[in-house]
Structure I
Amino acid sequence: MTEALLEVHDLVKHFPVGGAMLARSATPVRAVDGVSFTIRRGETLGLVGESGCGKTTTGRCILQLERPTSGRILFEGLDLVTLGEEALRPVRRRVQVIFQDPYSSLNPRMTIGQILAEPLKVHGIVPDRQGRAARVRELLVQVGLLPQHAGRYPHQLSGGQRQRVGIARALAMEPALIVCDEPVSALDVSIQAQIINLLEDLQSRLGLTYLFIAHDLSVVRHISDRVAVMYLGRIVEIADRKTLYEAPVHPYTKALLSAVPIPDPRLEARRERTVLRGEVPSALKPPSGCVFHPRCPIAEARCAAEAPNLREIKSAHWGACHLA
């Protein structure tokens, strides 16, 4: 088994509500509430769940764009939570991000060449201007763009081309881990496939490790080695891709998978659907016990009183459900 590149232990991130005067007394938003997982070197962990479940906040905490309320984030043996800004600087080269919106994440006043050259200059990776220009051309070709694109501005590129620039910017730092925050959700379906294939090709050639955050289960199934399912700030199930999609153990995972359309209309008509009742509870005041119990079709009295731990139900298959 390959070594762990990233270990997240009991990660908690709460956001205060209201202004500074109210922050101490108000109930915080429990965006992430005790998340733990491991990513091995060279693998892709898919992180899925509904909007607002805490996926992006988890990624931002790993990147240290948000400082966690508590917990530990071990990257290559270093606990990022304990490091100051100066100590984090060399680590930031090793942990990069691809953002969801390929337009708002690029500076519209800078050319593509300037956008890619800036991190090379700031981190002292390529000190001379000619060397940076050569490296920019190399990065553009690596992600399937032409060297001529270096002279263009973001608004002159399509959405897929802009996302390729975002990928090239992440690669410029020669990272070990890339947090992909819904990198294809803003793109057309045909372009999504191209970007996913590019990410897989780069991973095999450069030995990259991905945390792939998404809500599209079909995309996650294609690219991930293992999948973690989040609900209301907590992970409810983790397993390898094949096991999770074919034999899920948590009722929430089963409901998510039952909502994925099947291309065969005969199979689609015959299969059993799980329709969840109610709405997702507020992260300001999550339910007692299992956070999923108000919507769970098999919930019992114990579920409302006692929060289930994430435990190994089968070999390498973890679930947080009393009845699994």
Structure II
Amino acid sequence: MPEKGLFLQNVVAVIWDFDKTLSPNYMQKPLFDAYDIDEDIFWSEVNALPDYYKRAGISVQKDTCYLGHLLSYVRAGRMPGLTNARLRELGAGIDFFAGIPELFGALRASIALPRYEEHDIRLEHYVVSTGLVEMIHGSRIADYLDGIYGSEFIEEPAAPGYDRAVPPKHGLVSQIAGFLDNTTKTRALFEINKGVNKEAGISVNDFIPEDERRVPFKNMIYIADGPSDIPSFSVVKKFGGQTCAVYAPDVEREFRQALSLQENGRVAFCAPADYREGTHTYRWLNNQVLRIADRMIVERKATLMGKVGRGPTHAPEDVAAPK
């Protein structure tokens, strides 16, 4: 466990879902396009997998069974030559909503002011997604991110009795290395909260008092698109952070979905996924970042004054009254 005072708690963390939040499409679209795979057919197959496997007495996770189905396409020769490096290349073809990635830099610039720099207050961006980490690494937003949490593949699995000193060979993706589903996304939030991603000696299961964690939840802003993000919305909102449900500006169904989340108290705010400067969404996000940064300064000053032992002063009776 870290000793008291390990973290300065000087970070505003903006945490993003990916599909339908930053991008109007599922991030795998460039992958399907490259291999001439019908995207609608693939996802309809994925949606039918839980019932398909249930008939064999097997339960599969609805959020992440698409990963195994991708590997089935690779084994069947439908995606020849698919490696992690290829996934990263294809990530360059991911489309984003208007204003992305410019918003990432703009929010950072908003606290690059002397009053915030004096207190070393900084902003970090994270993506927490059920999607593919390698494709996000290859996308146009990668350089703006301080961390990516998602799903990954192994190319060459370790055989029984493998030589631990020899690094794995590269090849086609063949096993799932790790994944997030819509519930375990909250684990990523706690890793950011506790600083697991920045301090090697800390694990997500370590006990750290809330007021000593690297990024308190009240210093987080979580942006996502739908009901599948309710567990993450709930965690951030419960502990005082800000939450926003976004929707494609021209899709009525998504608007009603986001509005319902706000009306039911699941999120603090709902807004169109239009992140251009001057839009309602841009202004709300910028305002929340500044509010959190300003509160940090107030709390720091209050903590400082609470620890200062005042020097002796003249008692009122020792001070001559003015003539």
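Say we calculate distance in nm of label points 7 Å out along Cα→Cβ at positions 132 and 284 for every structure; which of I, II gives the highest result?
Details: I: 4.7; II: 3.2.
Once distance in nm of label points 7 Å out along Cα→Cβ at positions 132 and 284 is tallied for I, II, the winner is I.
Going by distance in nm of label points 7 Å out along Cα→Cβ at positions 68 and 292, which of structures I, II comes out largest? Kindly include the intermediate steps, with their values, before the conclusion.
Working: I: 2.2; II: 3.7.
Sorting by distance in nm of label points 7 Å out along Cα→Cβ at positions 68 and 292 in descending order puts II first.
Ranked by distance in nm of label points 7 Å out along Cα→Cβ at positions 92 and 252, which of I, II sits at the highest value? It would help to have the intermediate numbers written out before the result.
Details: I: 3.2; II: 4.1.
Answer by largest value of distance in nm of label points 7 Å out along Cα→Cβ at positions 92 and 252: II.
Upon calculation of distance in nm of label points 7 Å out along Cα→Cβ at positions 76 and 108 from the atomic coordinates, which of the structures I, II produces 4.2? Each step should come with its number before you reach the end.
On the way: I: 3.7; II: 4.2.
This figure was derived from II.
Tell me which structure, out of I, II, gives 21.2 once Kirkwood radius over Cα pairs in Å is calculated. Write out the running numbers ahead of the final one.
Working: I: 21.2; II: 22.1.
Only structure I yields this read-out.
All of the numbers you see were taken from the coordinates with simple rules; none came from a lab. This structure is a prediction, so every number in the text was calculated from the model and none was measured. Cβ atoms are built from the backbone, for glycine too; each structure is taken alone.
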